[in-house]
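Below are structures written as structure tokens.
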Structure 1
Amino acid sequence: MNQLSLIISVFLLICSNQQKEDAGAVKKELLGPHDGSEVYLFTLTNKAGNVLRLTNHGARIVGVEVPDKNGKMDNVVLGSNVLESILRDSFGGATVGRFANRIANGKFSLDGVEYTLPVNNKPNTLHGGARGWYTKVWNVELINSKDKPAIRFSYVSPDMEEGFPGTINMEVVFTWTNKNEVIIDYTASTDKKSVINVTNHAYFNLHGAGNGNVFDHEMLLRASAFTPFNSTMIPTGEIRPVRGTPFDFTSAQTFGARIGDTYEGSVFSGYDHNYVLDNKEKVDAVVYDPVSGRVLEMMTDQPAMQLYTGNGLVYKKQTETGGRQVRFRSGFCLESQHYPDSPNQSGFPSTVINPGEKFKSRTIYRFSVKK
């Protein structure tokens, strides 16, 4: 009887350990140590067998595997399953904060107090500074649901980290649904008045990661205006209609349709621009690849989206692409967020967060196929 009890106990212990490693349809794999913490790769699989891959380094998307119009599977996110490559990747796929996008001259004021931030995109602060949230190893909780596998990442950003006031308690939940939706839920609170602007910086290529550039992708974007910027990419404060400009995607256009056009006296070479979303319909952006038939829809409750077409991508070989080279303009970003430099621009929607308040936001990336 004692021997039987021992066997049952061992069996239950093994099952318990397996549950810790595989919660529902979530698989956990150790990648290695970084900054005194362990970095893991998480593979979430839905009922169709399609895959979302995440890592707790930067609360980051490193892969989405979905079929094309012929049923062929491929990864459509530029990322890596290898720790060395992930650490080299800076923003790619990461949760970006405490303030996504740029803050002019690395300075802003709250209630008459000026805060100075590290300048990492001269002369401005970009994506929270050189040691922003994309560089951190986040805490992890696996959410046990076979229907909607999910992971909760959490991070406590201490007061004055990268120059920002207040201790921010941040959570990001990634859910992978049977409709091939990546649902990203952000929640934050603070103990002192501060600012917050958070986004995900995934690079997509619907041909498959490493398969050429994205200028043949067609986008419909429900945004009637954008925010022009100065020579250092800081908004001038103007809200300009997109009509009659290279920024008009209110009817579907390819990313490359206006490349080479002259606009405001110079040759237009690509997108790294903030759009003011209309927020009138459920789906804010639709991107279609006529070659693969893959479709990406983005839905958000945020007031803006930064469109980036990979003008500055210079990646070395990435192991997850099967040896394919990730090149210039080989990925695009749909970064849901507030306007750049909002703490310095009173005419923009506020990014202030106060004690006792909760910052909550949701963005969804949904993948499908058009045959």
Structure 2
Amino acid sequence: MQRRSFLQGLASAAALSAVRPLSAASAAPKIKLGLDNFAVRAMGWKAPALIDYAASLKCDTLFISDLDAFESLEDAALREVRRKADAAGLALYAGSWSICPTSKTFKKNWGTAEEHLRLGIRVAKTLGSPVFRVVLGNLEDRKTEGGIRARMADTVAVLKACRRDAEAAGIKVAVENHAGDLHSWELRELIETAGRDWVGANIDTGNGMWTVEDPMDVVETLGPVTICSSLRDGMVWETPEGAALQWTACGEGLIDWKKLSARWAQLCPTVPIMIETISGGPRPLAYKTPDFWKVYDKRPDRLAKFEALAKRGKPLPVFKAPTGPEGRIATQNFQKSEIEKSIAYLRKEIGLGVRA
């Protein structure tokens, strides 16, 4: 009778486990959490120091988004950086800036636009980064001859010229919605035109707010093609001219991070959430003035969601560093505080990150 009861108990347990749904925590893999080195730009750290810092925060990934952060771009030196990151348990992501030769932000530091992109592809491959992040430019490119459409076409031409190099290296190119240059739907169009099998998005929720978009709309549009990230929170509030935007540490703005991370897990679960805090002061968004829409694409449904967001917001204190050497130290401490608060919030309150 004892053996029969034992077997019946096993059968009952098996039946219960067959019908009981797994908890969300056990069913879904955790999203990796990391930082973009631009968050601590005032430190002036090179790659080794950035690796030590990211490891001290128990990050899973480190996004080195500027080639100047490497002391050398020779393969041997890059392999040393990769070994240090591996030893620290960090996955590296690499990036640089504009590859649009007609952008007002384009610099010839790395040669032509195509030479710049090919260099980045080699750097990414040597570091073990799955992607190389680039940008088109900034909001001033919307005011140039031919407008943003012409700059998009020029960027696509550079991408297509380097496709074979990227495919041979096994590297995908991530294009960011950067500094007010592209609406999320414009970046999606650029990616589709270049070829989404090897070009994707480096999604930036903060820059999405700069183009008068609700961050969740940006995630919905770009999530399916996202391969890298530079996320941050933000506060927006109404002004007579439209709204003001001030970026914040994660958890101190208007983004619902639980909602965002849940959708992220559905749209791009293998892509780490990497944080790029750029906090401090407000940025005007004068979308109620006629001149604003001379260069931007007005979509009433998207604008309505952004306005609803702004109605919930409120002005924030402004960070002002003192002048002189004390100001530099204060800025460094402020930047470190913002990224550290963000990483801690996303790990403890939202459950992001793989490492303990």
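88, 54, 48 is what came out when Cα extents along the principal axes in Å was calculated for one structure; which of 1, 2 is it? Going through each structure in turn, the value belongs to 2. Comparing distance in nm of label points 7 Å out along Cα→Cβ at positions 94 and 110 across structures 1, 2, the highest value is found for 1.
Of the structures labelled 1, 2, which one yields -13500 when helix-only ellipticity at 222 nm (-39500 (n - 2.57) for each DSSP H run of 4 or more, over all residues; to 500) is computed from its coordinates?
Details: 1: -2000; 2: -13500.
The read-out was computed on structure 2.
Tell me which of 1, 2 gives 8.5 when you compute mean projected area of the Cα convex hull in nm², for residues 182-261 alone. Don't skip to the answer; put the middle values down first.
Working: 1: 8.5; 2: 5.3.
Only one of 1, 2 returns 8.5 for mean projected area of the Cα convex hull in nm², for residues 182-261 alone, namely 1.
Ranked on FRET efficiency 1/(1 + (r/R0)^6) of positions 294 and 334 (r between Cβ atoms, R0 = 30 Å, to 0.05), which label among 1, 2 comes first with the largest value? Please list the in-between numbers first.
Working: 1: 1.00; 2: 0.25.
Across 1, 2, FRET efficiency 1/(1 + (r/R0)^6) of positions 294 and 334 (r between Cβ atoms, R0 = 30 Å, to 0.05) peaks for 1.
Distance in nm of label points 7 Å out along Cα→Cβ at positions 86 and 118 computed as 2.1: which structure among 1, 2? Answer by label: 1.
Throughout, read-outs are computed from the coordinates displayed, never taken from laboratory work. In this text, all values refer to a predicted model and were calculated from it rather than measured experimentally. Cβ atoms are built from the backbone, for glycine too; each structure is taken alone.
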